[in-house]
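Visitor: Below you'll find the structures, each written out as C-alpha cells.
Please treat every number below as a calculation from the coordinates, not as lab data. Values in this document were obtained by computation on a predicted structure and should not be read as measured data.
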Structure 1
Amino acid sequence: MSTNTGETELPLREVGLREAVWPYVKAGFRAMGDDLPAWLFFWNACLLLNTSLTNLSPPRPDFAPTIVFPMAVFVVFTTVRALKSPAVRFPKLALVVPVTMALGLPLLTFTWHTPSPLELDTLRTVYELSNFVWAALLVRFFWKRQRSLLAYFFGVAFVYGAVLENGGIVLGFFDEQNLSRTMVKPFVAPVATMIGWCVVLGMATYLVWKLREWVPALKRSALVSGVLVGVFATMLDLQIDPIATLTGCWVWDASLPPWFHGVPQVNFVAWLCALVPFAWVMFRVQAREGVADLGPWSRRQLLVALAFVPYALVVALLAFMTSTALLEGVDGPSWNLLAAFTQRVVSAL
C-alpha cells in the first residue's frame, strides 16, 4: 500500500500514518474555508437541530426533520463540487465526507443529546447575536477574496432587506418587539434581522455563483439563477422560522393561520417573492455591466445595482400580491392586511 505525497509514492509504513492522512485533512479544512458560505448552511442546520432538542422547554423533536431543508442545499452543493470542480484534489473524499457528515452528525445529535433548556429571553438574545457572528464570518470570507462584494451584500442587499423587514412590520404582518437589544430608531425592525438579509443573500448567492462556474448552462438564465438563490435561502428559513416563531422572535398577526410548525404560509411565499426578484435583477445587472460571478464591482456598478433596488421591490410586491391572491383569494388574510394598511394611509392623508 502506498500514498501519494505530491512528489513520489512511498510505502505507507515508511511515511507513517500521520504523513499519509494529513494531506487529506488539510484538503478538508481548505475546502471548508474555501466554501465557507456552503458550510454555514451545514453548521446552522446542526446548531438549530441541537436547539430544538436541548434548548427549548419542552423540547421539540417534531422540529428535527426541518434540518432536511438546509442540509439538502449543503449536500447538493458539495456533490456538484466533488463531481464538477477541477480544484478538487480528492473527488471521492470530497463527495463522501460532507455527505457522511450531513447524515452522521445530525443522527448523533438526535441519538445522544442532553436537555439544557434556556429562558426565552436568552434564546432571543442568542438569535440576535448569532446574526452578527454569521455576518462577521462572511465579512472575513469576502474581505480575503473580493472586498467589493462586501459593499454589494452589506450595502445594496442591506438596503433591500431593510425595506422588506421594516415593510413587513409596517404593513402589520408581524412584529419584532421582543428583539429589542438591536433596535435602532427610526427603524421598526432590529438591526439583527436586517443584517440577516445580508447573510442569507450572501450565503445563497455565493452558492449559485459557484454552481454557475461548475455548470455553465446556469449562466444562460438569470431567472433560473435567481430562483435557485430564492429556494436555497427559503430552505434555510424553513428550519429557522419554526424556532423563531415559537420563541417569539417575531409574532405573527393573529389573522394569519399557522401552516408549518406555527409559521404562516405567507411567510415562505414572501421569502420567495422577495429573494427571487432581487437575485434575478442583480444577475441581469451583472450581465449588463459585465461583472463576473464572484468578480469585482466598481463603485459605478454598485451604484447601478443600488439604483435597481426599487425595481426589484416593485417586482417583489407584484409577485407577492399575485401569489397571495392565487393561494388565499383577494379576501384572504394577506390582502385584508394590505387593505387595512391602505385604509390607514388614506385616512392619515
Structure 2
Amino acid sequence: MAQAYLTVIVPALITFFVTLAGIKFIMPYFTSAGIIAEDRNKGRPVKVPSSGGLAVAFGIIVGILTYTFGGSFGIFHPILHIAVLLAVALSIMLIAMVGFIDDINVKASRVSSTGMKDIRKGLKQWQKPLLTFLGALPLMAINAGVNHIIIPFIGNLSLGILYPLIVIPLAVIFVSNSFNLLGGFDGLQPGMGVVASFGLVLYSLLWGSYMGLLLSSLLFVAIAAFLPFNIYKARIIPGDSFTYAVGGTLVAIMVMGNAEVFGVIIFMPWIIEFFLHLRRRFNVTDLGIRQRDGTFKSPYGRKTYSLTHLVMNLSGGKATENDISNYLTLLEGGFVVLALLLKLSGVL
C-alpha cells in the first residue's frame, strides 16, 4: 500500500516542478515570439503571454512518463499497464496541440471574434470539435474504460462497443470544448479546474481506481502550479492549450477511473455554460463592460449567455474581476460537495 501511494506522490511532485519550470520558461519565450493575448479587463488592454496550458500539459505528460520509467526499469513494481498510460499521454498531447494551434493565430490588429474585437482570431467554430476528435483516437484504440455505466435510479447500463467508438469521442469533444467556453477572467479557469480535479482526487481515493488517482493527482498539481501565475493580475493566460488539455485529461480520468456519473455532476457548470452559449449560437463573449471602479456589468443587459453574466447581474453590476472568478470557483466547489454527498448517500 505504501509503495502504491509512493508511485503517485513521486510523479505528482515531478509534475508540479516541471510545470512550474515550464511556465517560467515559456512566459518570456512566448512574449518575444508574439504568442500573446489581450487582457481587456484592466484599465486599458494589456498584452500578456498566452497558451500557458502547454506547460500544464507537458507537466502531466512528464508525470505519466515518470511512472512508466519507474515501472520499465524496475524502480517499483508497476500497477498499471504502461501501454494504456502512454495512450493517455498521447491523447493529452494531441488535444493540447489543437489548443496551441488555436492560441498562436494572433493578428497584428484586432479582428472580429466571438462577439468582440480581439487580436487572437483562433480556429473556426466548426474546426474545434473536428480537431479535438484527434484526442479521442488513442483512447478509442485501446478500448479505454469499461463498457457499462451505472446510472442513478436505473442501474447498470451496458454499452458494449458503443462505449469506445461513440461515448469516448463524444465525451472528449464535448468536455474539452465546453471547458473552453467559460473563462476570460484572471484565475477563473485554473481556479475551477483545480477544484474539479481535487474532487476527482477525493473520489479516486475513496471509491475510484488507482488509475483515476494517478491521473487526477497529476492534473491537480499541474493546475496548482499554474494557478499563482494566473490570479489577478495575471502574468500569463491559460489559453486554449490549457482548456483543451484539462478537458481531455478530465475525460481520461472519468473513463479510466470509472467516474463517469460523478464526473458529469462536477462538470455541471460547464454543461450549463454550453447551453447558455448555445442560445446565441456560441457568438458570445464571457467578458463584461468594465466600469471606472473596476466592476463589470453584462454586455447583454439582463440577458444571460454565460455564468459570468449571471454573476454580474446578480451583483447588480458591482462584481469585480476577482469576485467573478471567486464566485464561480465556489460554485464548482458546491457541485463537488454535492457529488461527494450523493456518492456517500448511495445515490451514485
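Visitor: Upon calculation of helix-only ellipticity at 222 nm (-39500 (n - 2.57) for each DSSP H run of 4 or more, over all residues; to 500) from the atomic coordinates, which of the structures 1, 2 produces -23500?
Guide: Among 1, 2, the structure yielding -23500 for helix-only ellipticity at 222 nm (-39500 (n - 2.57) for each DSSP H run of 4 or more, over all residues; to 500) is 1.
Visitor: OK, next. 1, 2: which one has Cα extents along the principal axes in Å, as calculated, at 59, 48, 35?
Guide: Considering all the candidates, the number was obtained from 2.
Visitor: May I pose another question? Which of the displayed structures (1, 2) returns the greatest value of relative contact order in percent (Cα under 8 Å, 6 or more apart) on calculation?
Guide: Sorting by relative contact order in percent (Cα under 8 Å, 6 or more apart) in descending order puts 2 first.
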